[in-house]
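Nothing in this text is a laboratory measurement; each read-out follows from the coordinates by a stated rule. Not measured: the values here are computed from a predicted model. Cβ atoms are built from the backbone, for glycine too; each structure is taken alone.
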Structure I
Amino acid sequence: MSIPHIFLWLTACIWGFAFVAQSTAMDDIGPHTFNAVRFLLATLSLIPLLLLFKTSQAYDFKKLLICGTSAGTLIFCGFTFQQMGLLYTTAGNAGFITSMYIIFVPLVGLLFKQKIDRLAWVGIGVALVGFYTLTVGPNLSINKGDALELVGTLFWTSHVLFIGYLSRSLPALPLSIMQFAVATVLATLTAFIFEAPTIAGIDAAWWPLVYAGVASSGIAFTLQTLGQRKVIPSTTALILSMEAVFAVIGGWLFMGELLTSQALFGCGLIFTGMIVSQWPRNKAKLTSAEQQPL
């Protein structure tokens, strides 16, 4: 295994374990307060990378501001539903449902006349059956937390497509910093409207906040960037989809979460579907599902 591959595996691991940090932090602070602080830390952790990854790509700052605001709003919405969902569901469930954006991206891409090959259709079908098995209970009911995670995934899907489009004309790092800064403002306003943030609460949740804000953003962004330089997109997508598996492992190791046999079967189908849909094939057949969020 090459160094770039290891970087991508570490990225998937960091992102997966972030669901544990997000869940445990809410023993001390509310979901909106958590997001406000994590976004602030993410913004600050990415700024030094401007010196490490200097961009030579010329861009219009006004366009960066407008697009960064739009992307930041999508990130804010995605994380808001994800974080609120963790109040009612497990880290493992949240990880697998969030990873469904890999399946939803090509489906939405159909609206923009993007083609999906047969192998991807098979993977999408298997993953959707797995999602039904994992989340839908008796009388076609769905857990509140899983439903919130699904809504969040729809925002992640929009974000992936939006970033995929913007990546052609805007450098990744300034765009990431801008979107996290916008998300910080939105989450902070939301926290003060719906919650009562306190320094004591933030201090009690400090380590989960540092992990989610710095490790899951600044460090993971760096590793992802370094890894993607040398690894083809389809392989990158396959490795990063392991985020869901690491979320389950983290929930089991650190929170004592156990999945029922039905939930394990559903997770297995979702994972199989993601693998099948992203399996490397001819470059001309690759779809936008291989794009990853920043």
Structure II
Amino acid sequence: MNWQVLAQQLEEKVDGRVFAQVPMKNYTTWRVGGPADLLVIPWTTGDVKKALLFAQEYCLPLTVIGNGSNLLVLDGGVRGLVIKLGRGLKGASLQGEMITAEGGVMLPALARMALKSSLSGLEFAAGIPATVGGGIIMNAGAFGKDIGSLVQEVETIDHQGKQQKWLQDELSFSYRSSSLKGRNLIILRAVFRLTPALKEDIAARMEANLAFRCKMQPTEFPSAGSVFRNPPHDYAGRLIEEVGLKGHRIGDAVVSPKHANFIVNCGSATAREILELIKTIQEQVSEQKGIMLAPEVLILGEEG
């Protein structure tokens, strides 16, 4: 297919941005990943619908990402059309104790909005580089809190263009997962219920959480956050450190000396190097501890 021609055709239909053969390393927080055949950043719900119809018309495989913060895109890139919600779908509104946000709103921005309105509940999210959509599907959380506990309603659209509203009692959330995961659904907007509190108390909790992140996590290098899920009653970082892999390096992919459950890109790491490091960690922890660590990051695309 002539991806440049298809990009021009899609760009004429939407208000958002469209790119052909664009490196996915430009759209993931790990800063790795080969080219997407087509990538669209929709501004509106209408853009999302048009992009879905376009994918159907041309029989294009479809991939949906948020901010690209919990994601490893392989070096061969992603075939078909990628819809990236981060940078678009950024509307949010407040009514009493309820905040309604579109799927592309960043969680830190939502936390700041709540702070300005003296609403508590999102302090844990101040440092999570995820969108509302990705955060809900993966049930993003930190400091013993998670986004799922705040959700009152979610509006989705499936890959065929059918929209649906889900009420709180129709949804379920678990550790880094939700009942919406794996169902080819795009989150268009969500409603959260928060709790009134003193603005200075909310600000203090947010500042403490951000300070802890800066102290304990390698924010100075590109990463995808925690690489592995914590096993029951234990911590992946502790296990990785105990098997001697803290600081272990393959190319420019390094197990962070600051937090062993982070793999950082110290220069020009490739997805292949990161994937090899993930497999090395799994093998060593399995051999020495009898525990198979499950990746928290999603792996997309083709190997180069």
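Observations on the structure shown:
- Computed over structures I, II, relative contact order in percent (Cα under 8 Å, 6 or more apart) reaches its largest value in I.
- Given 1, 6, 12, 17, 20, 18, 14, 8, 4, 1, 0, 0 for P(r) over Cα pairs in 5 Å bins from 0, in percent, calculated: source structure among I, II: I
- If P(r) over Cα pairs in 5 Å bins from 0, in percent, for residues 22-93 alone is computed and equals 4, 17, 26, 24, 17, 9, 2, 0, the structure in I, II: II
- For mean projected area of the Cα convex hull in nm², for residues 54-109 alone computed as 6.0, the structure of I, II it came from: I
- Ranked by mean count of other Cβ atoms within 10 Å over residues 166-173, structures I, II are led by I, which has the greatest value.
- Among I, II, structure where helix-only ellipticity at 222 nm (-39500 (n - 2.57) for each DSSP H run of 4 or more, over all residues; to 500) as derived comes to -8500: II
- Comparing distance in nm of label points 7 Å out along Cα→Cβ at positions 158 and 246 across structures I, II, the highest figure comes from II.
- Comparison of I, II - label where distance in nm of label points 7 Å out along Cα→Cβ at positions 6 and 238 is highest: II
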